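Next come the structures, one after another.
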Structure P
Amino acid sequence: MKVSGFTIIRNGEKFDYPFIESIRSVLPLCNEMIVAVGNSEDSTLEMVEKIGSPKIKIIQTVWDDNLREGGRVLAVETDKAKAAISDDTDWAIYIQGDEVLHEKDYTEIRKAMEHNLPETNIDGLLFDHLNFYGSFDYIADSRKWSYKQIRIIRNNPAITSFRDAISFMKNGKRLRVKKVNAAVYHYGWVRRPDAMQQKLETFNKMWHDDDWMEENFEKVDQFDYTNIDSLSLFTGTHPEVMQERIRRMNWKFSFDPTKGIRLNPRLRFLNWLEKRFGIEIGKFKTYRIIK
């Protein structure tokens with residue numbers, strides 16, 4: 001069984017992405033790791049090169065900044081990285097630059113890939129997605145944040161990145177997936193408040209034109225992390241590759257649930273249904289779980 005990893009990154013240092021930790025977390029599971037480094041204004045390329053793993057294959061790309069509808073440029077770049085994996089690859093592990101795998105899940109992930117390899121009707125493997133928010137101590141746990149994600153796909157040209165690289169589709173249809181007893185740790189909402197604000201401004205430009213940005217995007221220096229509806233304390237452990245970054249955290253964040261965003265009764269009920277019974281109503285999914 002041959003496994004390839006693939007990811008994209010641009011301006012990872014500038015926007016304080018844990019992209020080095022992300023790459024390092026996938027390396028033990030794969031035979032090769034494709035890293036598509038976009039045209040950056042910082043030392044992103046040099047930082048990837050310094051990882052020094054013979055498994056890493058870097059491709060340099062140029063992002064089309066004119067693709068400003070629905071974050072489509074992210075899917076285009078993801079497909080570039082996927083196209084660079086070896087032809088004899090069986091499974092491809094996709095990881096975003098702010099996501100990390102936990103070493104405690106490696107055994108389950110390997111087992112799932114090996115077990116489902118001969119099951120040719122299975123297109124991918126589905127992971128839980130833990131969205132850390134504000135600090136490494138809190139998880140955003142409302143239904144808005146609790147989507148599961150496809151992070152391993154079969155090496156099939158018909159499987160391509162969907163929308164803003166949030167997921168994958170196969171010839172425009174949902175993937176048939178198996179659920180893995182593992183999680184992806186997403187740290188996209190845990191970074192310095194100034195870097196978070198810069199990142200949001202840059203990424204909003206991938207979705208909206210200049211007029212929309214001028215009218216709707218607030219120009220401030222620091223991101224306000226208190227603008228959230230529901231958080232829960234994280235009681236588990238973080239991946240080993242994240243420990244140094246966690247020790248370097250230089251801002252404070254705490255959550256007062258009485259001052260969070262107040263949801264309307266319908267959303268509160270839907271949140272309760274999902275948390276209590278796992279019932280997901282009205283969520284768009286790019287997959288169908290096969291038991």
Structure Q
Amino acid sequence: MGGAKLSRGTMSISTIMPSKIVTLTTDFGLKDPYAAEMKAAILSICPNTVIVDITHDIAKFNIRMGAYMLASAVPYFSKGSIHVAVVDPSVGTRRRPILIQTRQGFFVGPDNGILVLAAEKQGIMRVHELANPRFMLPKVSNTFHGRDIFAPAAAHLLNGVKPAEFGPEIREAAKPEFARVKRRNGVLVGEVLQVDGFGNIITNINEQEVTQSHMKGAVSVELPSYKLKLKLCKAYGETKPHEPLALIGSHGFLEIALNQGSAAEKFKTKPGDAITILPT
């Protein structure tokens with residue numbers, strides 16, 4: 001993993017104030033009490049918090065999936081919202097708990113890449129390590145930082161604690177390979193972020209990258225087992241049933257789809273697969 005770049009904008013950081021909204025994204029599921037314990041920790045510190053569950057059904061330990069779900073949902077929350085994401089297979093190890101402040105809000109979670117895809121879209125301003133025990137629960141478990149560190153940090157932010165009070169500023173957050181797109185002479189090299197319930201292949205290549213590479217009309221796509229030339233559409237229905245296409249999906253990422261069918265099944269593609277997009 002490398003590091004996520006900080007934004008060099010001129011906006012004053014003090015202008016971004018927390019709202020009363022905290023979102024939760026985890027792989028905890030709803031069978032166990034873990035999500036409820038996080039909510040209890042938040043509400044015991046800031047009782048009037050509005051808590052929104054993005055999802056607790058991330059596949060266990062799947063940081064890539066968690067990062068995609070978070071990045072898809074957060075643009076629709078009001079400025080100043082706080083987003084807590086916990087998919088944390090390295091909990092209790094040397095990985096850092098962090099707070100990211102962006103132009104639009106705040107992200108709290110482990111420094112394992114789950115926050116960066118969403119945070120970079122908003123322009124990262126500052127990253128702080130969560131190191132001040134004053135803003136944690138009195139007893140911190142080695143296995144449940146979601147309840148004992150991340151949830152309290154979000155609540156204390158709502159109560160007016162400044163990001164710098166949580167711990168030292170660090171230069172960058174970890175940026176995983178699935179958040180990186182390489183550009184070489186107009187060719188985009190990325191990977192599959194997610195396969196949705198319709199079998200659409202959702203890549204980590206965003207609309208801006210497609211536009212900057214002057215791709216329109218049609219694109220050539222290289223997947224591990226297939227090479228395709230696809231019409232670049234605006235809607236799934238612009239091709240015949242069971243005909244493949246490429247388009248920018250509703251969350252701003254390039255998708256490879258099959259009208260009324262599963263592109264992932266047809267082209268034997270799964271999350272993590274490499275994908276190359278070339279203009280035609």
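All of the numbers you see were taken from the coordinates with simple rules; none came from a lab. Note that the structure is a prediction, hence the values are computed from the model and not measured. Cβ atoms are built from the backbone, for glycine too; each structure is taken alone.
Structure above, values below:
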| item | result |
| --- | --- |
| Of the structures P, Q, the one that -4500 was derived from, the read-out being helix-only ellipticity at 222 nm (-39500 (n - 2.57) for each DSSP H run of 4 or more, over all residues; to 500) | Q |
| At a computed 0.65 (FRET efficiency 1/(1 + (r/R0)^6) of positions 78 and 230 (r between Cβ atoms, R0 = 41 Å, to 0.05)), which of P, Q | Q |
| Highest-scoring label, criterion being distance in nm of label points 7 Å out along Cα→Cβ at positions 198 and 214, among P, Q | Q |
| Structure with the greatest value (metric mean count of other Cβ atoms within 10 Å over residues 134-141, set P, Q) | P |
| Value 21, calculated as relative contact order in percent (Cα under 8 Å, 6 or more apart), assigned to which of P, Q | P |
| Structures P, Q, by FRET efficiency 1/(1 + (r/R0)^6) of positions 118 and 142 (r between Cβ atoms, R0 = 35 Å, to 0.05): label with the highest value | Q |
| Rg and Dmax of the Cα atoms in Å derived as 18.8, 54 - corresponding label from P, Q | P |
